[in-house]
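Visitor: Multiple structures are listed underneath, in structure tokens.
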Structure I
Amino acid sequence: MAEHRDDPELFWVDPKFRGVFPLDEFHISRSLARRIRTCGFTVTINSDFAGVVDGCADRADTWINPELRRLYQQLHGIDRAHSLEVWDGASLIGGVYGVVLGAAFFGESMFSRRTDASKIALAYLVDRLRQTGFTLFDTQFLTAHLASLGAVEVPRAVYHGALKQALEVDADFTADLQQTPQGVIQRITQTS
């Protein structure tokens, strides 16, 4: 991370408590399920990685500096960073991106330009992670927004154990999946 957009220094974060999404506990409210079914948005992966990173950085206070943007682009180029995009026609209205190691997905940031676009992105992301063999979805920190969707905090030692296990397994973020709105809702609500 960087302290802010103009800070050239980067630092590593290993908090005492880590935010994670237990993949089988993602919560879709009735209103979010209805929104996913009726919104008409299109969801893609890796179609506009740079656009998602830029969307995440497009706020008054951001930790994504030019060096981080460059490094994320490099990771994307070697298939270690991925994005999930939400589109309204030709407009990128939301998305999430992260880094992949083994069966761990490290959610770096997300953004929304329309109501619920980031929640829709997270629902599709959780469904993709579950279907493609991921065991750990790291959110770094727990926010009220993430907690409302099922994210929790775990102690550092528990996180490190889960990370060690996830690094010993392979998962394929880019596997060819048919993710329909109804399918995403059905798969997630069956286990949550």
Structure II
Amino acid sequence: MEISANAALIIIDVQQGFDDSTYWGTRNNREAEPNIAKLVEHWQATGRPIVMVTHASAHPESPLNPAHPGHALKPFLGSVEPALRISKTVNSSFYGTPDLDSWLNETGIEQVVLCGIQTNMCVETTARMAGNLGYQTVVALDACHTFDLAGPDGTTLTADELSRATATNLHGGGFAAILATNDLL
């Protein structure tokens, strides 16, 4: 798949609060952050736009609450100057401020590449909406991670199982192409 010259890299919720394993539990893919860094380096070197999304949880106990130090971006992203910063309180980056869809339309961007945290939550929700809105959507699956999650029957799916389910949902549903970081570069 060819990545367009103005494809936006959308980095979703790569915040320090996700390092709190006592809150989130067991995570997968320890290579997510190094792969995100590779994507950022490539996007900066090629002059493509970067969108930085952060989750501002309304729950006071959440590590992602703006009053908590965990709301901050992970340090490796500290020097990134994005073309757009979005703050959101729900899963989809398209329901944040400022409006992502308007900005993409105004700048003529038709292709988005997504990475970040959590694979099966904010990344998948953003990818589904991007696909529904008509954007050519790519998810760099190895530049994402998530956490084990219990279902309504008490069965816990591992983070790896959830990531595979996300890849299947997005690919099989026609929402997004699923690629590895090195394939994108």
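Computed from the coordinates by the stated procedures, all read-outs in this text should not be read as laboratory data. Keep in mind it's a predicted model, so treat the numbers as computed, not measured. Cβ atoms are built from the backbone, for glycine too; each structure is taken alone.
Visitor: Comparing distance in nm of label points 7 Å out along Cα→Cβ at positions 57 and 89 across I, II, which is largest?
Guide: Once distance in nm of label points 7 Å out along Cα→Cβ at positions 57 and 89 is tallied for I, II, the winner is I.
Visitor: Tell me which of I, II gives 3.7 when you compute distance in nm of label points 7 Å out along Cα→Cβ at positions 41 and 105.
Guide: II
Visitor: While we're on this one: One of I, II was used to calculate helix-only ellipticity at 222 nm (-39500 (n - 2.57) for each DSSP H run of 4 or more, over all residues; to 500), giving -11500; which?
Guide: I
Visitor: With percent of Cα pairs over 14 Å apart, for residues 17-80 alone computed per structure, which member of I, II shows the largest figure?
Guide: Result for percent of Cα pairs over 14 Å apart, for residues 17-80 alone over I, II: largest is I.
Visitor: Once relative contact order in percent (Cα under 8 Å, 6 or more apart) is calculated for all of I, II, which comes out largest?
Guide: I
Visitor: One of I, II was used to calculate distance in nm of label points 7 Å out along Cα→Cβ at positions 73 and 169, giving 2.7; which?
Guide: II
Visitor: Tell me which of I, II gives 44, 37, 27 when you compute Cα extents along the principal axes in Å.
Guide: Structure of origin is II.
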